Structure I
Amino acid sequence: MALFRFSTEPPTRPLLRTQNLILRGPQASDYAAWAVLRMESREFLTPWEPTWNEDDLTRTSFRLRVKRAAREIAADEAYSLFILDGRSETLLGGLTLGLVRRGVAQACTLGYWMGQRHAGKGHMSEAVRGALRFAFQDLALHRVEAACLPNNAPSRRLLDRVGFQHEGMARSYLRINGIWADHLLYAALASDRLPGDAR
């Protein structure tokens, strides 16, 4: 799977291309597609996400989200990326390489979501593989961490499939759907031989 970062893109809008997908920063023009996909997937996503704010799907809230994403990318703090079909550019979901820590850590935390109608088709596996290559090669990070609820079997399978190693459990780790919940902890290292990695 090829991964390219195009030099013509401004630094606040990283563009990654995998075999079938495009990963890029959110843009104001994405609002309608994003709002529809999130709304129709709400019941599907609710068990795995923080409680949504009342204004979460408004245009104003989305505009602030886009500005924050661009600011964080420019500051090398987080990389919030939309996942699009490489041919139709249909919005499929999103992922974030967040909480970037430099210095002695050289690490970040991976989070992701997929629209319900696009789930189970292999898109997220491909997107996460591309994001890992971006993290290790372009960002020169050493470690990418991820966490998931113990009962989220699809997420656990995804992390296993792309080469994350299970490292333990954190008690009351994140507040998900209004409840502090235990999470399984995973990590992938730049030195790991990941499935499908051509390095």
Structure II
Amino acid sequence: MKKYLFLLIVLISFIILSAYSYASAINEDLSNNVFRLHVIANSDSKEDQDLKYKVRDKLIEYMKSLTTNINTKEEVIEIANNHISDFESIAKEVITKNGFDYDVKVEIGNFSFPTKQYGDISFPAGFYDALKVEIGNAKGQNWWCVMFPPLCFVDVTSGIVPEESKENLQDNLGEEEYDIISNTEDSEIVNFKFKIVEFFENLGIQLANN
């Protein structure tokens, strides 16, 4: 009986380790190829949330003007690093124009993100490189998008990401990673894989925050 119990423990441990290794590999590839934008409002008041979206719109408009014909994440990060002061100035200008005097903090780093859906594309929770913009006390709800590949610059309110944007994602991700975030065939297996990645990355985020 002890022998069978030992084998069962070994089998369960192997399954958990394999699932964790798989989730880590998927998230590492996504993290290595994705650059995100993260805007945090001063508070959850309607005025502060409206202001957050106005800041977002101006930052996206400016970033789009800088990244035409950019093909790699590294290029986007370099451009963002070289224009951090511009992002701060633009955000501050929008804030002042709307009658507020909040400070703005802009930084580039590796930050935790929850699972987020962009139309019919879903990115699992995990740690991603991002341009983070904190408005005032930064105690309000967050807003996220994917700056590279450029999902910030497309309208996904219809629930469908344009084919051109999907092709851009495919060009920058491995086949397995793209299948997981797009799941175009609504496969139960792909959904299960997504849940595995989501579970372990959420666990990692919780451990990192404790």
- When you work out volume of the Cα convex hull per residue in Å³, for residues 28-91 alone for each of the structures I, II, which one comes out largest? I
- Query: So FRET efficiency 1/(1 + (r/R0)^6) of positions 44 and 180 (r between Cβ atoms, R0 = 30 Å, to 0.05), computed for just one structure, reads 0.40; which one of I, II is that?
  - Reply: II
- Entry that produces 20, 13, 9 once semi-axes √(5λ) of the Cα gyration tensor in Å, for residues 140-187 alone is calculated, selected from I, II: I
- Message: Say we calculate mean count of other Cβ atoms within 10 Å over residues 52-59 for every structure; which of I, II gives the highest result?
- Response: II
- Item | Given -18500 for helix-only ellipticity at 222 nm (-39500 (n - 2.57) for each DSSP H run of 4 or more, over all residues; to 500), calculated: source structure among I, II | II
- Message: Among I, II, considering only mean projected area of the Cα convex hull in nm², which has the greatest calculated value?
- Response: II
- Candidates I, II; distance in nm of label points 7 Å out along Cα→Cβ at positions 148 and 164 computed = 1.9; producing structure is II
- relative contact order in percent (Cα under 8 Å, 6 or more apart) computed as 31: which structure among I, II? II
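Values in this text are rule-based calculations from the coordinates and carry no lab data. In this text, all values refer to a predicted model and were calculated from it rather than measured experimentally. Cβ atoms are built from the backbone, for glycine too; each structure is taken alone.
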